[in-house]
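Please find the structures below.
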Structure 1
Amino acid sequence: MSNAELELNKAVALRFKKSQGTKDMPQVEKEVLAPDYNRIRGGNFHLAANARDQDWPHPGMYLRAAFPDRVDVIEHVVAEGDTVGLLFRLNATHQGNLFGIPPTGKKIDVYEIALLRIVNGQMTEGWFMMDEAELLRQLGARMPVRSDRRIIAPPVPELGESGDAIVRRLSAKKPPSPEDGLKMIMARSRISAPSADDRAPDFARKREAFQHMHDYGVARGLGAQTLRSAIAERRDPIDRFVADGEKAWMRFYLHGTHESTLYGLPPTGKRIGVPAVDVSRFAGGKWKESWCFGDELGLLLQLGVPNLLLE
């Protein structure tokens with residue numbers, strides 16, 4: 001795909017995002033969304049699932065009844081092929097009911113990430129993930145209790161390909177493209193023995209995939225009880241890359257079984273599987289920076305402790 005086509009796809013994604021909450025939104029959506037547009041996952045995936053069949057007030061389209069002054073600050077845009085990635089921050093004041101959480105009047109600033117598929121100038125597929133765990137923390141709100149008292153945990157997805165298989169497949173290309181080189185570096189980070197040679201001397205990990213859980217453990221002197229030590233038979237299958245110049249994104253899934261203490265949480269024996277996206281920057285073929293964002297609320301729901309980070 002040419003650079004012009006990639007820039008057009010970015011423009012379509014940005015037009016869609018920037019029109020939300022404006023008078024132009026209905027017309028933009030009519031032009032930008034394909035007739036068969038598939039919103040695979042919404043940003044507030046877990047809060048919405050928890051609210052299903054509860055007769056709580058609707059938070060409005062794009063949450064604008066709950067957050068009428070919502071402003072999205074876009075931080076990164078990448079594109080490769082028919083995929084566009086957006087990383088943005090939602091800034092707003094909580095003024096209406098949010099999936100069962102009464103208005104708190106508190107201001108929020110949370111991340112959301114989107115992977116969009118754009119074909120012939122129209123969005124055909126959307127996948128979104130908001131930092132719902134941080135949203136609840138900033139609101140000081142626990143997961144609303146359903147009338148049936150159930151915890152609605154997401155299913156464990158069976159998606160993706162092992163890092164080893166991806167490295168073998170991409171390295172078989174003669175020669176691999178520069179973008180393939182970045183993907184191989186990221187794929188190697190998800191195998192049993194990643195190579196330190198891939199990283200620049202000043203490599204920086206800007207954010208852990210499950211940063212809030214990490215901070216929770218460290219604050220309690222339990223920083224050694226990490227996901228890597230607590231999750232048995234861990235594997236991180238990968239199902240999406242977006243490489244754009246010296247930037248590359250990778251979506252993967254944390255998989256395994258909770259068989260050892262995790263930041264003070266005794267083993268549950270539960271099987272887990274949640275998505276995460278690594279947003280990375282490279283220079284001269286070396287990994288300079290990694291910023292990772294995982295589905296922490298989904299993980300907590302699967303472990304049966306959705307309010308752990310609020311305790």
Structure 2
Amino acid sequence: MNTSSQVQKIRKKDTLTSFYGVGLLLIIAVVIWTIFKILTPSNFGSVDNLYYYLQSSIIYSVGACGLYFIIVMGLFDFSIGANIILSGIVGAVLSKHFGYAGLVLGCMLCGTLIGFLNGVIYIKLKIPSMIVTVGLMLIYESIASFVGQGSEQSLDKSLQWFGYAPGNIILAALAFVIAQIFLKYTKIGTYCYAIGSNEMSTKNMGINVNIYKLRGFVLMHFLIGIMAILVVSYGSSIRAITGMASMDYNFTPMMGCFFGMAFKKFNIPILAIIIGEFIISLLFNGFIALGAPTTIQNVITGLVLLVVVALTIKHTKGAVIK
């Protein structure tokens with residue numbers, strides 16, 4: 001068998017594997033939709049409802065795609081929510097003077113700068129990323145409060161194009177394409193996987209591990225900056241919060257990232273994140289339609305996610321958080 005035939009067989013196998021993974025995710029989504037549609041047919045799962053669920057889920061999908069770059073390296077970042085709030089406030093403030101340019105550049109540049117600072121501080125201090133980013137989260141919350149001067153920062157109605165379709169879908173799609181390109185076609189994606197699999201071996205190959213960790217943080221928070229644009233546009237305003245309250249923004253992107261990790265073996269991490277966040281949105285809105293208490297919603301949603309991850313994920317060395 002010649003080389004070209006072997007390559008074609010491998011590509012065909014990879015394509016079939018990817019289709020299988022996508023099919024499995026879609027089956028999970030259909031099953032969840034069917035259950036809630038039977039339980040509460042009048043106020044769940046219509047075409048308009050599904051469109052709304054999609055628009056809300058893609059916001060978190062953008063952040064989850066960013067988080068994926070450091071999760072696969074065995075790192076973590078608790079400053080996601082603080083970055084969203086700070087970048088959103090910076091973008092809203094600058095939009096009053098520079099319009100869309102202020103909003104977009106303010107959010108993206110602020111988000112990227114925070115990613116750079118997180119990466120540098122983590123590398124220099126040489127302590128676990130979870131500890132570093134918790135401390136930085138408190139600092140960013142305080143800075144956001146100072147920048148916002150303790151008041152809610154509103155976005156002018158003429159600048160809310162990214163808050164609804166097609167603006168939010170276009171911006172989110174652009175973020176997904178960027179994430180896919182970096183993950184699949186650049187050294188950053190390749191070395192992120194290598195570091196997570198075996199950091200020592202990666203170092204022995206002559207790769208500067210710290211540089212790629214830094215780049216992972218920068219790329220992650222660049223995408224968080226895009227998420228900040230979507231968040232402030234969707235809500236039309238944003239306010240600084242302190243006392244670690246920004247952590248509420250962390251968990252939904254993190255759950256979507258779990259889907260990406262779980263379906264990594266199917267070669268569809270970005271697509272798995274997007275569909276996974278939609279599944280999470282189905283769960284949340286299904287429980288709301290049922291009128292279930294928030295505590296019950298959280299318990300059942302957590303259990304479903306644990307089952308999904310347990311059935312699909314393989315143990316890897318990169319699972320250890322550094």
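Between structures 1, 2, where is distance in nm of label points 7 Å out along Cα→Cβ at positions 105 and 241 highest? Result for distance in nm of label points 7 Å out along Cα→Cβ at positions 105 and 241 over 1, 2: largest is 1.
Compare FRET efficiency 1/(1 + (r/R0)^6) of positions 41 and 289 (r between Cβ atoms, R0 = 25 Å, to 0.05) across structures 1, 2 and report the one with the greatest value.
Largest calculated value belongs to 2.
Looking at structures 1, 2, which one was relative contact order in percent (Cα under 8 Å, 6 or more apart) calculated from, given that it came out as 16? Comparing all candidates, it corresponds to 1.
One of 1, 2 was used to compute helix-only ellipticity at 222 nm (-39500 (n - 2.57) for each DSSP H run of 4 or more, over all residues; to 500), and the answer was -27000. Which one was it? Here the read-out was taken from 2.
Rule-based calculations on the coordinates, nothing more; no lab input. In this text, all values refer to a predicted model and were calculated from it rather than measured experimentally. Cβ atoms are built from the backbone, for glycine too; each structure is taken alone.
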